[in-house]
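Only the coordinates and a few stated rules stand behind these numbers; no lab work does. The structure presented is a predicted model; accordingly, all values stated were derived computationally and were not measured. Cβ atoms are built from the backbone, for glycine too; each structure is taken alone.
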Structure 1
Amino acid sequence: MYYEKLMPILSDLESKDTEIAGGSVVGMILSTINSLIIYISNLSIGKKKYEDVQYIIKEILKEAEDLKIRSLKAIDEDKKILQEILNAYKTKKDDEQKYQDVSKKSVEFCMDVLNIANETLILTKQIAKYGNKMLSSDFEICKLYSIASIKAAIVNVDINLKGIYDEEYKNRIKKDYIKVLETIEKE
């Protein structure tokens, strides 16, 4: 059943004519994690054992729905950003400033994805605290994939920072993502 549903997406990713890659995969994973958080929430809402935290679980559900949409939008945005970078790279010798601007735009996008991943990790901790304890392995799966998504987003940030000359900008971005890295190292 899911073979038929997922195969077109995977075939699209594998195609040399498709301009999606690692950043889009991070968006796919984040949308999937948030769908799993929604699943856990749905299996916690209405349960007598979790009656006193229903309002919290409903808020988690709402936030997971928002993060899922943002993650899905990131897939399409990744494709647009990649195309802009490829186009700017082709004309880099003629218009270095355009390449710098597009590289910064890409870094900002990757930082947005990093924030989605970090928000997903925070939400994972919340659902693990309040959600249906029968789904504890799902909590751990959400946590591991959230951490992997954070690290993957940082890889994309670093790749795009390489082409930027503005050292102050680069240092500010690195400082921002190091804060996130420090929090996940405590996990």
Structure 2
Amino acid sequence: MCNNYRLDVDTTTIFEEFADLRITIRFSEGVPNIQPRLDIRITDTAPIVRGIAGELGAGDLVQRRWSWPGPGGRPVYNFRSDGRAITAGRCLIPADGFYEFTDPADRKKKRKDKWLFTRTGARWFCIAGIWRTTPEVGEAFTMLTMPPGPDVAPYHDRQIAILDRADWAAWLDPSVAANTLLKPLPAGSLAVEQVG
């Protein structure tokens, strides 16, 4: 599953795109200094937009740790959405690409092949996530997963839940049923290239 993604987009661009969608962004902890990053890994701190209780069409842009400790201390960085209502702790995870790894085509290679997926026709996108507070690490987030769409299926049997741009505001509203928003994107929505 996705254990590596990137965000090569600045705060101003994120803020402006949300404004275009009439989603008000608040900065409860001040405007975060979001540095372009080509390699965000499990346990790294990265930006998320959390829904604000009682304020529809608004989100709070903060930086949080990716993953919380699960059973046996293993990091929970992906979380199955299948059959879950997900009525609390929703967040949007801005990204402009994510990576998947496959066994190498050349069996003599020791490293897996690395594939970069980007959104066709968009500079960046949002992944559906949830956040929670744990005693071990404080507030942290995870990415939701679902069965793969046609662009990811040749590479993996699961994929992260990428939201259609028109559904970003609805994802921040816990009264909107999650299963109406979490659906595979049509074929051709994601571009893929081998990067390693």
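Before moving on, here are some points about what is shown:
- If relative contact order in percent (Cα under 8 Å, 6 or more apart) is computed and equals 27, the structure in 1, 2: 1
- Entry that produces 12.2 once mean count of other Cβ atoms within 10 Å over residues 131-138 is calculated, selected from 1, 2: 2
- Entry that produces 6.1 once mean projected area of the Cα convex hull in nm², for residues 115-178 alone is calculated, selected from 1, 2: 2
- Each of 1, 2 could give helix-only ellipticity at 222 nm (-39500 (n - 2.57) for each DSSP H run of 4 or more, over all residues; to 500), but the derived value -28500 comes from 1.
- When mean count of other Cβ atoms within 10 Å over residues 35-42 is computed across structures 1, 2, the figure 20.6 traces back to 1.
- Origin of the derived value 39 (percent of Cα pairs over 26 Å apart; candidates 1, 2): 1
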